[in-house]
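Bear in mind that the values in this text are calculations on the coordinates, not laboratory data. These figures come from a predicted structure and were not determined experimentally. Cβ atoms are built from the backbone, for glycine too; each structure is taken alone.
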Structure P
Amino acid sequence: MWKNLASVMEGEIVRLEPLAHRHEEGLFEVAQDGRIWRWMPYDPSGSRESFRSWLGDALAASSAGTEAAFATVNVATGEPVGSTRYLALRPEHRGLEIGWTWLAPARWQTGANVEAKLLMLDHAFGRLGCLRVEFKTDSRNERSRAALAALPARFEGIFRKHMLVRDGERRDSAYYSIVDDEWPEVRENLSRRIDAIRKEEAT
């Protein structure tokens, strides 16, 4: 198993902290918009019990070492604004997935997701020595697919009837990946995008 999988990752816009019970209240407050959960396996907005179930599942997976869940924290305020994870860990093959990513809609298009991806990918390729990082999303989730293409991650195809989600709904999953040979170009692109966001905010 990888060491230092759930390390604090510090950026200028966001900080990724290993998910903990202390993040519950702040995350619950920013998780109430149903748009966040439209393409997730379940929707914990509006229900404290459902949200605690989501949190409990994430913490249990992290504790078991099968996943590593993070709270995405706004550096400027110290408040949590979302969450993300490493999952589908394959240390023997030096590969993993980044997923379960969500942000409060107020943080969409602010560079928060771009920097979080940069931090996680840099940790995966730089410190963990990954050869491959993959992503999957509902094939109908155009917003997520556009964000992945913009990294850029390479589209690898559709896994048909890949998952059963809410109420037994069948989901086709779109798969994307970045491999180590592509990482320098992706890192440069993400850094350039973050610099552009900072310059725009400064004007």
Structure Q
Amino acid sequence: MREHDAWAAGHLLIGVDEAGRGPIAGPVVAAAVVFPPHSAAIPGVRDSKTLSAERRVLLDSDIRAVALAIGIGAASVREVDALNIRRATALAMRRAILRLRTRLPDLSHRILLDGLPMPEVGLPHEALIDGDALCHAIAAAGILAKQVRDRLMTRLHARYPTYAWSGNMGYGTAAHLAALRAHGATPHHRTTFAPVSQLAAVLRAT
């Protein structure tokens, strides 16, 4: 684990990942996770996309029980549309990291993001491609971020059942796109994302 290198140097390692960059509806959510020095890996923690929903629920509880601290941050649909998805993702990550760091004010730490460096985060960090496969804290952060976002989309589904968000989590599935064409966009759709913006353009032309 990359944590071992940080611990050997006297640092904690904050792993950061996100969920929800690709959907056409809903916010983007990020999580930051730091584990106690020399703690054992939680069995089964890996890339959240490879896990069943039931397994993610169990691991979410395990991570929260073991982690030294966690932070959750989000960027709203309005922020996604105003900033673009990359900058909104960076904003969600920054919020998650800052919330976690309020619980670790005096401890030396390193920040490791999944993917490529994101200067827009505005905090010193390193980045690791395929981090959710190579870093335990990043994989844990990905699970927490997805769980938080999935719960939010399931709650929104109760208000907008036509779009089946409890199943597609805001991604542009065939059923979701059909509902979008039939019923139009909600306040939770990303108006700058192609299927939604194209629909708006068609409606303006009619």
Top of P, Q by mean count of other Cβ atoms within 10 Å over residues 124-131, largest first: P
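Can you rank P, Q by relative contact order in percent (Cα under 8 Å, 6 or more apart) and just name the one with the largest value?
Details: P: 18; Q: 30.
With respect to relative contact order in percent (Cα under 8 Å, 6 or more apart), the highest-scoring structure among P, Q is Q.
Please state which of the structures P, Q yields 0.5 when distance in nm of label points 7 Å out along Cα→Cβ at positions 156 and 188 is computed from it.
Numbers: P: 2.4; Q: 0.5.
Answer for the origin of the read-out: Q.
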Mean count of other Cβ atoms within 10 Å over residues 132-139 - highest-scoring structure of P, Q: Q
With distance in nm of label points 7 Å out along Cα→Cβ at positions 12 and 44 derived as 3.2, matching label from P, Q: P
Winner on distance in nm of label points 7 Å out along Cα→Cβ at positions 68 and 92 once structures P, Q are ranked, highest first: Q
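Of the structures labelled P, Q, one was used to calculate helix-only ellipticity at 222 nm (-39500 (n - 2.57) for each DSSP H run of 4 or more, over all residues; to 500), giving -14500. Name it.
Details: P: -10000; Q: -14500.
Answer by label: Q.
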Which entry (P, Q) yields the derived value 0.95 for FRET efficiency 1/(1 + (r/R0)^6) of positions 76 and 108 (r between Cβ atoms, R0 = 25 Å, to 0.05): P
